[in-house]
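Each in structure tokens, the structures are laid out below.
Nothing in this text is a laboratory measurement; each read-out follows from the coordinates by a stated rule. Note that the structure is predicted; figures quoted are calculated from it, not measured. Cβ atoms are built from the backbone, for glycine too; each structure is taken alone.
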Structure I
Amino acid sequence: MITNCDVVVYAAGSNAGPQGVTDDIDLVALGRVAEAVERVRGMRLILLSVLPEAWRERSLSDDEEHYFAVKKRAEVRLTRRDINWVILRPSLLTDDSGTGKVSLGPAEEHGEIPRDDVAAVLEELVFDSTIDRQILELNEGQVPIVEAVRAYASDA
């Protein structure tokens, strides 16, 4: 049971580990969290996922291919639930310092983005309850984070 919060951010991921671990973390556990959110009217679930094109420029192992398939399956299941959800799909994560500027939209090129900027976008999504039932892709860019997120608010 999840209580005393308005938003749950699900940022756990197997990072393309063994297939059983991927199934447990990226599909089963997310499903359990979504069920818990579904029991509390008005609660939101923000899923930190993965840009589907990530790593496609190289040959992937069976575990990595399985990871992308499971992430997609989990997203589909989430979007069919009767809850308030947002899916954020960042490009390849880096440990570089954040720039405070991004490119955010329903479709983005695959590139790289600092984890700091992803965290800042997640923070803005948490505090803007008007963004609902949207899949947003995220990449490095030139738009200040607050402005980029605000563009998807329902009162924008």
Structure II
Amino acid sequence: MPSPIRPTDDAARDLARRLMAQARFCALAVLDHDGAPLTSRIAFGQGPGGAPITLISDLSTHTRALLRDPRCSLLVGEPGTKGDPLTHPRLTLQGTARIVARDTPDHDGMQRNWLEKHPKSRLYIGFADFRFARFTISSGFLNGGFGKAFDLTAQDLGLA
């Protein structure tokens, strides 16, 4: 049986990068305290340099899971308003998360960038339990719609 994965091309790279740039939220998959999969919906953005980031609370289960084991996966891309939801493009990103300490230049740059695209978070961004997480992406999988599957590297995604 031939592989359903197509050779990665510029159109696939552009679609994947566009999905990341347009995403305001995503699904985050982590491993819980028992090693079982746990999925949450989180806010999504890109920090300076394009790396995926999120603003998360220390009180959340997924933050505690990332602190125990930083391996994770993100799913970006939402179905359109018409048609079969499975025909719309989506991008799975695999990698690790690192919580960014407050009072660092990294945090300050992320905050400025974040507030440009998530202005309502100004209400809680300063709460003591909220911090940024930066995702280091090792690979991606693009489902560009029916029959359009691609394996992507961090370089393909503009993240290397």
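So the values come out like this:
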read-out	value
Comparison of I, II by relative contact order in percent (Cα under 8 Å, 6 or more apart) - largest value held by	II
Test item: semi-axes √(5λ) of the Cα gyration tensor in Å, for residues 37-92 alone calculated as 27, 11, 7, pick one of I, II	I
Among I, II, structure where distance in nm of label points 7 Å out along Cα→Cβ at positions 85 and 133 as derived comes to 1.2	I
If helix-only ellipticity at 222 nm (-39500 (n - 2.57) for each DSSP H run of 4 or more, over all residues; to 500) is computed and equals -9500, the structure in I, II	I
Top of I, II by Rg/Rh (Cα atoms, Kirkwood Rh), largest first	II
For distance in nm of label points 7 Å out along Cα→Cβ at positions 5 and 69 computed as 3.1, the structure of I, II it came from	I
